[in-house]
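All of the numbers you see were taken from the coordinates with simple rules; none came from a lab. This one's a predicted model, so the numbers in the text were calculated from it and none came from an experiment. Cβ atoms are built from the backbone, for glycine too; each structure is taken alone.
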Structure I
Amino acid sequence: MIEYFFPYWGPFLFKSKIDLNQINELNKICIKKESFNTKLAGHIKEEYLIDSVKYQKIVMPQLKTFQEGYLNFYNKPCGNLRTVNAWVNYMKAGEYNPPHVHGGCDFSSVIYIDVPKEIKKEVLEHKATSHGPGTIEFFYGESIKHINSWYSHLPEKGDMFIFPSTLRHFVSPFKSKKVTRISIAANFVIE
């Protein structure tokens with residue numbers, strides 16, 4: 001038998017779940033008060049800044065687990081993360097986030113608070129080669145041959161991703177009327 005080894009290489013895309021209690025606590029801080037649209041890439045009408053300190057306290061278990069995963073992936077610590085801003089997105093039919101990265105931070109995240117069943121039905125009925133309505137798409141190194149450069153995910157309630165702020169990503173629009181997909185995004189710096 002020939003022995004071999006391969007290094008983990010590329011961006012660390014962390015996926016986890018938050019529990020129902022965390023979802024309820026996050027819902028309490030999602031106040032439609034301070035619009036954040038002018039600072040964001042999204043074509044989403046309702047995007048509001050939320051309390052980043054309260055957000056961090058609620059998701060601290062996932063941030064600690066991310067640090068462990070980062071250490072295992074890169075064999076070096078990433079340091080402590082501090083939330084610099086967080087916002088809630090109320091996405092409706094036809095709205096989307098174009099391909100973008102996040103500036104002024106080290107890592108970014110998204111948590112799905114509510115994903116209506118109508119969007120899941122759209123994906124099942126989707127016939128094209130793309131990954132489907134309402135999915136989040138991450139892509140990296142697409143011009144490099146022989147690597148998997150694309151990750152697509154149809155979110156479910158409670159899903160959480162943490163990723164390098166320079167990892168390009170986008171959100172596909174959906175068509176279902178009278179439904180709202182709710183997500184919370186946040187940016188972090190290393191302290």
Structure II
Amino acid sequence: MRVFIAIELPEAVKMKIAQVQERLKKTKDRIRWVEPSIIHLTLKFLGEISEKDLEKVKEAAEKAVKSFTPFSFEVGGVGVFPSLFSPRVIWMGVGEGKDVLTRLATQIEEELVRCGFGRDKRWIPHLTMGRVRSLEEREKLASLIQRERDAEAGKVRVGKVSIFKSRLTPKGPVYTVLKHILLKGGQG
């Protein structure tokens with residue numbers, strides 16, 4: 001099964017991200033926009049793993065988050081990977097609270113590495129909004145993205161992390177929560 005660990009977003013933040021997506025859709029570029037209802041912040045993507053490895057993932061994640069108390073982070077600022085004039089992924093970033101978020105992701109990564117999972121080269125906190133398929137109006141898209149570089153989507157209160165199963169379909173991915181893991185003193 002295809003698995004990842006992520007932070008879910010409140011509806012208000014998803015709605016603001018959807019508004020940003022709408023403002024970016026004013027080009028003829030072929031972009032596969034992520035359905036706002038499933039946008040999340042990935043802490044660790046594991047890919048295909050076995051049922052047996054899923055138990056290791058659950059244990060590692062529980063161990064990793066046990067010392068973290070609930071915290072918040074701000075979602076804002078539109079960016080792209082790898083570059084503005086050759087974008088492949090369009091995303092919203094993280095502002096205030098990024099340091100705690102990074103420590104949490106690093107702790108999860110370290111626990112998973114101890115269990116035999118591979119290490120990511122580099123983790124950058126972001127929320128994927130769209131994947132560029134082809135560009136017809138490169139300059140126009142770059143201009144729209146630059147206009148949204150200070151866009152704000154609100155605050156996310158983190159009281160838990162979630163382990164998801166991802167099933168790819170022709171209409172897009174379908175995510176199923178396999179387990180919620182509460183932070184110390186967190187609520188579901």
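Matching task: 0.35 is the computed value of FRET efficiency 1/(1 + (r/R0)^6) of positions 53 and 117 (r between Cβ atoms, R0 = 30 Å, to 0.05). Pick the structure from I, II.
I
Among I, II, considering only relative contact order in percent (Cα under 8 Å, 6 or more apart), which has the greatest calculated value?
For this comparison of relative contact order in percent (Cα under 8 Å, 6 or more apart), the top structure is II.
For helix-only ellipticity at 222 nm (-39500 (n - 2.57) for each DSSP H run of 4 or more, over all residues; to 500), the calculated result is -9500, so let me know which of I, II that is.
Answer by label: II.
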